Each structure stands twice: as structure tokens, then as C-alpha cells.
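Okay, got some structures for you below.
Every read-out reported here was derived from the displayed coordinates using simple, explicitly stated rules and does not represent laboratory data. Only a predicted model underlies this, so the values are computations on that prediction, with no experimental measurement involved. Cβ atoms are built from the backbone, for glycine too; each structure is taken alone.
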Structure P
Amino acid sequence: MDAQLTDMVLRIETRTRQMLMLHQQLRQEIAQMRHQLDEAEAQIRRLQDNNKKLQEDYAHLKIAKYVDMADDDTKQIRSRISKMVRDIDKCIAMLKTE
């Protein structure tokens, strides 16, 4: 009976040590996973900040392109008006000579 009790106590001690080792391993894994999660969250924040900056840059580029197009349109309109004025002047000159 004493041998059975001693054997049982040894098995319980062995199981307890195994459980403690497993518990320690799980705590280490949890710590590693928390570290990875922190890194991933930091990367997400960086990417979100970068995305926001890129969206702002894109909005600025759109505005700059619109302003540039407006300048080009103004130049084209002035050029067309000048050509029309020359054509009208030619027509007036032709009418005067007749």
C-alpha cells in the first residue's frame, strides 16, 4: 500500500511538473504573440498614416492638374479668340475692298 501511495505521489509530482512546464511554455507563447500583435498594430498605424499622406498628396496633385488645365484652357481660348479676330479683320478688309 505504501508503494502504491509513493508511486501515486510520484505520478502526481511528475504531472504537476509537466503542467508547470506547459504553463511556462504557454506564457512564453502568449508573450511572443502579444509582441507580434504590438508590432502588427504599429505597422498598421504607420500604413494608415502613409495612406492618409498619399491621399492628401493625390488631392493636391488633382488640384494642381486642374489649375494647370485651367491655364492651358485659358491659353487655348485666347488663341482661338485671336484667330477669330484676325479672321473677322480679314473679312472686314475684303468687304471694304469690294
Structure Q
Amino acid sequence: MVFANKEEKGVMVTKKMTIELKTGLEARPVAVFVQVASQFDSSIYVEYDNKKVNAKSIMGMMTLGLASGENVTVSAEGADEIAAIESIEKYLSSKVSA
């Protein structure tokens, strides 16, 4: 089996982020967030208040009930993990809701 983008296995990028969207992550912003996360092959998770959910799951993200100003930890593991973290941080730090 040949891998086109062979990366070192077992490396995970984790970053704390603050949600700066005016409305927080309610229905529409969660949908956009999931779209951003789903662009990447990496496994991506969001942790908040002792809960860890798949960032590519609308239902999972909705269960977190994240408001503006909340701090979360986002982790990504895979070939495009750094780009994934950067894109998610860019979206969460935007001041404009979807």
C-alpha cells in the first residue's frame, strides 16, 4: 500500500481557542463550523466542559451549547492537521456570524 502524503503517525496538534462569533455556536454557525472541519481529512475534536465531540458532527457540536467568549480546546490528527487547526481558529475568531 502506498501513501501519497505519508506523515509521521501519532502526532496530534492541540490548541486552545476562544469563540468570538457574536452569536456563539448556535445552529447556523455550527453548520458552517462543521463545513470548515469537514474540508480536512484529519480527525478533529472539540473539547469543552469535560466533553469531547467530533468537530465534523453537527449533532455533537450542538450538544456543547457554546456561547461567544467560551474557551475550547481543538485537536486534530492527520496529514492536514495544521491547516485544519488554522482554518478552525480563523473561523472561531471571526467577529461575524454566518
>> Out of P, Q, which has the highest value for Rg/Rh (Cα atoms, Kirkwood Rh)?
In response: P
>> As an exercise: helix-only ellipticity at 222 nm (-39500 (n - 2.57) for each DSSP H run of 4 or more, over all residues; to 500), calculated from one structure in P, Q, equals -37500. Which structure is it?
In response: P
>> Taking mean count of other Cβ atoms within 10 Å over residues 14-21 as the criterion, which structure among P, Q has the greatest value?
In response: Q
